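Right after this note come the structures.
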Structure 1
Amino acid sequence: MWVSLTSTLANKKCHSRLGYHDPATFDLYSCAWCYDFLFSVDGKSLSANIYEPYLRERDQTIADNYLVPDITDNGNFSRICSTLTNDECKRWHACCMNAHDCCGRQLSAPPVTNGTCARTWDGWGCWDDTPPSTSVYLSCPAYISFSIPTIQAEKTCASDGTWQIRDGQPWTNYQPCLNFH
């Protein structure tokens, strides 16, 4: 019985905008994208790659280097955090942990019901299976710059059972979360 249960869990995958991945690969992709989504406008020296679960280091004097965004590996964690302030490193770590927890939540949920918008990690938040023609809300994550955690982000499941699309990608409205004043 233990073997079959382990085998069943091993075949489960976690979902994000990049598709379905085993939990370890999901963690790497989501941490890379947490970095990119949180700091891409700040001109940081690292960027995510949609084809590989790594962060690419841009350096004009040498060839590109790739860093594995594994927060459990102290060496890689320190190297990545060296490109951030202490506060930014804490925010990146919180986003990675939220993504990891989202994967666990996805794996522990019952199978997806056909016709619903499937559970997903969108890069900042974790969304559960949602019936068609329904909007769902999530408290704004504190790790987003200028976030107001007492406000909520909104994600809409369209009538056809797919997440609302904008610019060719599933979209979440995080605008209410942002306070630029």
Structure 2
Amino acid sequence: MNTPSIQASREVATLGGGCFWCVEAVFDEVTGVTDVVSGYAGGAVKNPTYEQVCSGRTGHAEVVQVTFDPAIISLREILEIFFTIHDPTTLNRQGNDVGTQYRSVIFYHSPEQQAVAQQVIREFNAAGIWDRPLVTEVTPAPTFYAAEDYHQEYFARNPTQGYCRAVVAPKVTKFRQKYAHRLKGS
């Protein structure tokens, strides 16, 4: 009997929506998501460090690589959550985090992912969910570089840290309220 591999039943989405601590913290709680890794993508520097990316001179964005089971949650649903937890209408900025490293970006891994991303953006723009058009880039997935260990699960390990309380926690709360049916264990 031919059984599909576990890897074959998983899909990867690479998303940038400002500081990766915020995006990672939300997707860690989404049912159907099996792994979330903070990292860097989209620049020219190989194996960049956080300090290099924060300089704004590498071309990389802070991103998360979300591994999910499409039988439980679709890419469309992943993107709907993504567009709810950050402001996709501001170019190279999320709140006080400013620079190309904080850009809104979807790095697609297949033509199907590209089509879904473009369709969701069209639908969000047509629905007027935001008062300005989305500026999210939809770009082929480049090499992904995992961020340093201290960035992984940052919010889970540092919930009382100032930035986490002021910026990350409100986004997690917004997700929990709007998508309670998508919380792990619900």
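We did not get these values from a lab; they are worked out from the coordinates using the rules stated. Because the structure is a prediction, the values reported are computed rather than measured. Cβ atoms are built from the backbone, for glycine too; each structure is taken alone.
One of 1, 2 was used to calculate distance in nm of label points 7 Å out along Cα→Cβ at positions 112 and 136, giving 1.9; which? Label of the originating structure: 2.
Which structure, out of 1, 2, was semi-axes √(5λ) of the Cα gyration tensor in Å calculated from, if the result is 23, 19, 19? Walk me through the numbers before you get to the answer.
On the way: 1: 28, 22, 14; 2: 23, 19, 19.
Answer by label: 2.
Looking across 1, 2, the calculation of relative contact order in percent (Cα under 8 Å, 6 or more apart) that yields 16 traces back to 1.
In terms of mean count of other Cβ atoms within 10 Å over residues 40-47, the structure with the greatest value among 1, 2 is 2.
Ranked by mean count of other Cβ atoms within 10 Å over residues 32-39, structures 1, 2 are topped by 1, which has the highest value.
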